[in-house]
Structures are given as structure tokens and as C-alpha cells.
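What follows is a group of structures, each given as C-alpha cells.
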Structure I
Amino acid sequence: MDLACLLLTDARRPARTDGDGMPVSLDSQDRTLWDRDAIAEGTAVLDHALGRGAPGPFQVHAAIAALHAEAPSWDATDWPQIAALYGELHRLAPSPVVTVNRAAALALADGPHVGLALLATLDSDERLDRYQPLHATRAELLVRAGDLDRATDAYRRAIDLTDNAAQRRALTDRATRLGCALDR
């Protein structure tokens, strides 16, 4: 099952960075660059595995990757199904990483406040204060909720926690593009 997940994830590799090596977020990726043969192969491997019985965490990860890879556009992505799969993944292998990803999917399926409420359940875990994706996800959801002040603070925290210069620049550019005033 690792093979399905690897194929489906790697199929998107050509679109993950721009010509300058800057990360490109999934919502902005040029899907024509995705490797359709790898997607077909990964989906076939997944279908075969799912036909063999109860899925485990690897199958659920692969199913999530397949839904992303098969969606013709960001807007056409089946966010309710992805959120449900993250719910199943949480049941099978709970972790803060799964919770962050589930919150993002729930926000896209049901609205940013739903995702933010789930992220709030992680606030008491001090270990996650340095987990950059938590702060970047919170920032994105706060922008979607219209709370630019708190989004700016969350983007600042995410940027501060980012060691990679290209990722830092991508986060800064995205925050600025979304209306966050990072220079205050």
C-alpha cells in the first residue's frame, strides 16, 4: 500500500515548485503537470488493496492522495470525503498531524470556523507550539474566516518557525497576497 501512496503523492511533484524553486501550494498547482500515468497506477494499486478487506492507515492515506490527484481542480476536490477519510485516519492512527490535516479538510468542507474549532483542541499541547504547519494552517483558516489580525499573528509565527528560506518566502508572499500586514 505504500506504493499507491508514493505513486499518488509523487505524481504531483512536477507542480510543487515554480521555476525559481519556490513551493507552490496545492490550490495553485498546475494540474496539467501532474503525472497522469502515475496517478492511474497508484489508483489501481489502491483499488486492489481496498478490495482485499478493511483498510488501514496506509490505505486511508492513499485514498486521500487519490482524491486530491483525481480532482480536476482545487474547487472540484471532494473535501467532505477527504474530511471523512481524515476522521477515519484519526480513528486508526490519531496524531496531531492528522488533526491539523483534518481541520484543513473540514474547513474546506464545512467552513473555516469548523476547522479552527478542531485546531483549538491542540492548543493545550505545548509540544505543538513549534509545529509550523499548525500555525500556517491556522493562519489560512483565519484568513478564510475574515480575521486578518489573528491570521497575521499566525503567519508571523509560522514564518518564524520556518528554517527553509524558500518556504519562508512563500509563506510571506502568501500572507501578503491574502491581506496580512506582516510589517506592523
Structure II
Amino acid sequence: MTTKDLASRIRDIPDFPKPGILFKDITTLLKDGESFKAAVDGLLERIGKRDIDVVVGMESRGFIFGAPIAYNLGVGFVPVRKLGKLPADVVSVEYDLEYGSATLEMHKDAIKPGAKVLIVDDLLATGGTVAGTIELVKQLKGEIVALAFLIELAALKGRDKLQGYEVVTLIQA
């Protein structure tokens, strides 16, 4: 399945969650087993043979792609959650979204110093969420190997916030 085929399975929702935002609804891709498998396999192919100790995925759609990638790589998965969702001691960071700001948290014992980390999310837009996640990984002294996204909204220039990191994407929109 080509990336064009995968892109055609993503539904655009204008003015969601607020006017002016074009939301990329991946549920239409996820509900089709062949498309979901092709998306995960395509990301794994682009990630390649890197030395990775752990995959970090952001709430909530980063979990959908991060967990199967971690499983396929035979490494652990670390969830990054919104404020107040994790039960043990956390590190936290406030970050900007396309449509506001929020706080991300990760358990303090989630990443060992020096661990090689792959960060995965469904979408790279303005780069705020992933920049916040990078900060969490740095607080725990992890080494970021790459950043992987199903979709990149190139016009929003999120990649510009990620200078110095390798960015892997499957679909450009």
C-alpha cells in the first residue's frame, strides 16, 4: 500500500476542535486492518535499523503507533500523559499546542540515563507536543535517536522546532 493510499484513508474535519483548525482524523485509517498494518510497517521501514532502547508515545494517538512499534522492535513503551494521569512520581513540562497550551508528564523512572529513545506520534503540526516530550526525555537524561510521525503538516513548520533531531514521517500533508 502506497503512502498516497494511506493518506486517502485519513479524513479531514474542518474547524475542529475550533475554527481555523483542519483536524486529521486517523480513525478512518485505523478501522481498516490493512491500512493500520501498512502504516505501522511503513513507519518501521522508515525508522530502519537504529539502536533503540525504548519508544515514547504521547497521549493519546501516539500510543496507537508507539506501542506496536515498540512491540515490533522488542523494546519497552513509555506513555507521556496529560497532567494528573500518571500515578507515580513524574517529571512535567508545559507546552504550546496549535490551539492552546497544556502540561505533559512522564514517570520519573520511565527512562534510564543514556537510554536511546525513539519518540512516536501520529502527527507533526507546529511541533509543540513533541518539543515538550523532548524536554521530558532530556530531564531524564535519555538520548533521542529519532522522532517518527505518521503525518507531517509541512505548512505548519513544526520541523523547524526540531533542529538537531532526525525526523521520520510517512505522509506529508
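Using mean count of other Cβ atoms within 10 Å over residues 108-115 for the comparison, can you identify which of I, II gives the largest number?
Values: I: 18.0; II: 15.2.
Structure I comes out on top.
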Legend entry - If relative contact order in percent (Cα under 8 Å, 6 or more apart) is computed and equals 19, the structure in I, II: II
Inset, instruction - For distance in nm of label points 7 Å out along Cα→Cβ at positions 52 and 124, find whichever of I, II sits highest and give me its label. - result: I
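Taking Kirkwood radius over Cα pairs in Å for each of I, II, which is largest? Intermediate results must be reported in sequence, preceding the final value.
Details: I: 17.3; II: 16.2.
Looking at the calculated values, the largest one is I.
Could you tell me which structure in I, II was used to calculate helix-only ellipticity at 222 nm (-39500 (n - 2.57) for each DSSP H run of 4 or more, over all residues; to 500) as -8500?
Numbers: I: -19500; II: -8500.
It must be structure II, since only it matches.
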Legend entry - Source structure (of I, II) for Rg and Dmax of the Cα atoms in Å, for residues 68-115 alone, computed value 10.6, 30: I
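Coordinate-derived values only; no laboratory data. A quick note: this is a predicted structure, and the numbers were derived from the prediction, not measured. Cβ atoms are built from the backbone, for glycine too; each structure is taken alone.
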